[in-house]
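These are the structures in question, set out in turn.
Here, each number is a calculation from the coordinates, and none is a lab measurement. Computed from a predicted model, the values in this text were never measured in an experiment. Cβ atoms are built from the backbone, for glycine too; each structure is taken alone.
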Structure P
Amino acid sequence: MYKIFIVEDDKGIAEGISGCLSAWEMEVKIISDFRNVLGEIGEYEPHLIIMDITLPYMGGYHWCQEIRKTSNVPIIFISSATDNMNIVMAMNMGADDYIPKPFDQSVLIAKVQALLRRTYDFSQSTFTLQARGAVLNTNDNSLSYNGNKLELARNEYKILLTLMQNKNKVVSREKLMEALWETDSFVDENTLTVNVGRLRKTLESAGLKDLIKTRFGIGYILEDDE
């Protein structure tokens, strides 16, 4: 299990990132003492660090330089500063990537996964999400359940991925349509309904009946009772 260390002084953002990464079965720790960033990193020994630039006491650039004196652990900066000068400075200080705020959690996950793969060269590494015994593999867009492997259509995968990332929470139709929009296909209310229907049939054929439930007038929910 990958260990991620978050250095962010906005509690809401830090907890949001933590919840997102935990959903992908990563172990996460949030900084507790901004005076002792190096000490907490040394104790936790993370595989990757997510750090804001503006921090109490000492800024992210300072800590990045200090970390680089003894470690090559991957560092992703997150910041509301989006100008090129800050991005270039972050890279010159030793950062591996830079994500401007506000950011979509799917973008953060994609960058974290890509950086972990590049850094640790785990060619067989897989990133999975699980619910009710079903395992969604994001490397090949497949779903495994009871020893059977299902190949999902692109839109089926996008919908199931979004619901699994937010399991036990109602996901609005608007958010699902945004997820489908990323496939470069035009999406409207009817298109979403059709795709959810197809996904349900695919899941039912694998023995996963009623995995996705409708919340009328709001959206859909994937409940994990394990």
Structure Q
Amino acid sequence: MQKPKALFFDVNETLLDLNDLRSSISQALGGRDDLLALWFRMLLHYSLVETASGQFRPFGQIGAACLQMVAKNIGLELSSEQAMEAIKPILSLNPHPDVQSGLKRLKAAGYRMFTLTNSSFEGVRTQMANAGLTHYFEECLSVEAIQMYKPSTQVYRWAARRIGLKPEDCMMIAAHGWDVAGAMWAGMRAAFIARPGQQLYPHAPKTELETKNLSELVDKLITIPQ
């Protein structure tokens, strides 16, 4: 295995813990703390509906609309303003316990690191600043630049071009099976972090690396020869 020339990191759930968002959404949905996963799946689904239909709205707007849809399914009415307020904690999520030390070790090992997220430019910059992670990344990339959502093939290929590399020189790191699948189908390498409840897509190519957390992944990455 050759050392990747750059690492792209997904942000939400891969680097940042969604627990604080869960409590906010639970409160908006009348105490239904089991509905975060449904809301997040709908958010991903409708972001892809936008891309497939040639549309683009900011991730936050889609998130608020999906929360309104989830609320309606259980007999609640949320205004756009209420929904936006409920998802606001996504901007101030804490990093998973393994993230600070893992990114520090990767940076010390000489890796170029970037975010590649469906969040907006303003959103990801705010997230990284609030989580204390900004200084680890050469640049925080957002799909807002290309007006398409992951896992569109064009997003990953654009990201590689943006930093002056070929897709095969880059590795996507994510805790979502759809994200690493999209990256590999676009020609990137990929590593999967199996956060609780996350699985690889069986029909996708096999990732080069699969670990339970970022610490284990870093152990593997820093031992790859130049």
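One of P, Q was used to calculate mean projected area of the Cα convex hull in nm², for residues 37-164 alone, giving 8.7; which? All intermediate terms of the calculation are to be shown ahead of the outcome.
Working: P: 10.0; Q: 8.7.
Going through each structure in turn, the value belongs to Q.
Of structures P, Q, which gives 142 when volume of the Cα convex hull per residue in Å³ is computed from the coordinates?
Values: P: 142; Q: 114.
Source structure for this number: P.
One of P, Q was used to calculate distance in nm of label points 7 Å out along Cα→Cβ at positions 93 and 133, giving 0.8; which? Before the final figure, lay out each step's value.
Working: P: 5.0; Q: 0.8.
Going label by label, the one that fits is Q.
Computing relative contact order in percent (Cα under 8 Å, 6 or more apart) gives 24 for which of P, Q?
On the way: P: 13; Q: 24.
That value comes from structure Q.
Say we calculate distance in nm of label points 7 Å out along Cα→Cβ at positions 117 and 213 for every structure; which of P, Q gives the highest result?
On the way: P: 3.5; Q: 2.1.
Sorting by distance in nm of label points 7 Å out along Cα→Cβ at positions 117 and 213 in descending order puts P first.
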